[in-house]
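Okay, got some structures for you below.
What follows draws every value from the coordinates through simple rules; no lab data is involved. Everything numeric here is computed off the predicted structure, so don't read it as measured data. Cβ atoms are built from the backbone, for glycine too; each structure is taken alone.
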Structure P
Amino acid sequence: MTTRFRNARPCGLCQNDLFESVGDRKLTHLCRCATCGLVSVRHFPDPEELRKVYSEDYFKSHDSALMGYDDYARDRYCIMKTAGRRLDTIERYTPARGRLLDVGCALGFFLEEARSRGWEVDGVDISAHAVEYANQQLGIPARCGMLREAGYEADTFDVLTLWDVIEHVTDPVAELTYCRDLLKKRGLLVLSTPDVASLVAKMTGARWMGFKLAEEHLYYFSKRTISLALEKAGFEVLEMTSIGKDVALDFFARRLSIYAGPAAKLLGKGIDVAGLDRAAVYVNPRDILCAVARRLD
């Protein structure tokens, strides 16, 4: 049963203070704006709590279904393949290689692939561990901290990317507006984020892979709400589609077990026996949104 209540913190998209429950007793830490439909956590962590989340353990998590990644460094080859697909999308809109900033760059693998294709790259991430890895292991010029703390000049970048980032920030419209200011005239912003209105999310409920602990994912967008956020921040949305990722087969089988149970466990055993655990497969359950947007002047 859906109940309505007022919250001390207004909606991050429309500033309304009337919210409703999301209708799942296992997701009581979430609420939905009664006006625009944006889903968010009820209680937001403070900035210092957020910084603590993205330690080295975040990139090699004991339970990535709840928070973080299985082993981000080990999955480099999968991430690079995914990066290539996403750069293909960017280069359809911006054929000339210019300056690209990856917000939430993690260990820098997307930027490594972009650099190999001729882009001048920069990165920023809240994780000191991630930035140190990007700097020292890959030679990627990355800065540590929130985007506003990084000290980039306005009208500097041709492209900004935010891969699985916007759901982590406390004020998404303000973050996107700041991104707009960093872009050159007609600059391109490309982001991905879990789609809370997807068929998979609706069918699996609290078991959906997009749902994380309250300290990690602060917002859950749909096509409508991410479009509204981009428009409020001064962007024209050029494309909105569902995208997938290249993942290792053993990871795919483990995550599938959340939904398919015994059948997925049999698949996992077969993958192990065949020695295919680290083989890569492209998976697109159509529950991750990709938005391509142009800065408006």
Structure Q
Amino acid sequence: MLDNSLKKMRENISRVVIGKEEILDLLTVGLLAQGHILIEDVPGVGKTLLAKTLAASLNCGFRRLQFTPDLTPSDVTGFFVFDRQTNEFSYRPGPVHTNILLVDEINRGIPRTQSSLLEAMEERQVTVEGETFPLPCPFFVLATQNPIELEGTFPLPEAQLDRFILKIKMGYPTTQEEELIIATHGQNRPLDDLQAVGGKEDVLSWQEQCRKVFVDPTVTRYIITLSRATRSHPKLSLGASPRASLALYRAACALALVRGRDFVLPDDVKYLAPFVLEHRLIPSRQERLRGNSGAAVLHEILENVPVSLEGA
């Protein structure tokens, strides 16, 4: 069953973010699996609100970065300044030195600034002027991007996309959910009154529980088989990397915990595969000309790869 503190966090977020239970599950998966999440959708569907509500529900450090073309790497990582009193240079930490980092419109940053997050997301540290500084623990990046407005944007390179354990879309609410959104947010700002129900110690405890989830070797082989199938598929020019296999493994452990189990089922892997693998796949030139995406190829792979691999 879910840890009580984890239940309280989810319930707290649901008071502000209306009707997004699946998104909340995936957000929790990313947090527990020690990954990072890319949220891609049109403006106004609650991407930034989701990140802010998570931060408000946890008594953790929170910073927000609005990526723009004039943002520099030092605006992210920090920089050295000269102290006239001591005649020495001292390091002034950047916004990346926090527990939960919201990067709004990450694709509006120039590639040089985007790349300043690579070391932080993978190694939980930043290197400035040859000196390395560890980041706080836990460290969780939530990045947003708008897929419609392309003017003045810089698409994320494959190396950057590969750092995100999940890529999710918020989607539009149902009629009933939109009515509730207006009733909840129309005249009030519930986020302003939201109280923290957890902290850093809770997050670290949840992550530790996630590492203890049992994964049968058969399920591990299923994960590897899915990834290898993308690498040899004729409709893909780039398949899933070993990092993607590891991401799918960790995400499946987290999802099992979210669903109240201490063991992973093959269905957990199959459910998560589109969220974990799709943004890492690049269709071949012929498939792109036909208008086909990696999603269609992944769906084909999931349909053709058997779940049970005993004796494989």
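Observations on the model:
- Computed over structures P, Q, percent of Cα pairs over 29 Å apart reaches its largest value in Q.
- Read-out distance in nm of label points 7 Å out along Cα→Cβ at positions 22 and 206, computed value 2.0, structure in P, Q: Q
- Mean count of other Cβ atoms within 10 Å over residues 6-13 derived as 18.4 - corresponding label from P, Q: Q
- Entry that produces -13000 once helix-only ellipticity at 222 nm (-39500 (n - 2.57) for each DSSP H run of 4 or more, over all residues; to 500) is calculated, selected from P, Q: Q
- Computed 2.6 for distance in nm of label points 7 Å out along Cα→Cβ at positions 78 and 198 - originating structure among P, Q: Q
- Answer label among P, Q for the case where relative contact order in percent (Cα under 8 Å, 6 or more apart), calculated from the coordinates, equals 23: Q
- Parent structure of the calculated result 3.1, given that distance in nm of label points 7 Å out along Cα→Cβ at positions 30 and 214 is the read-out and P, Q the choices: Q
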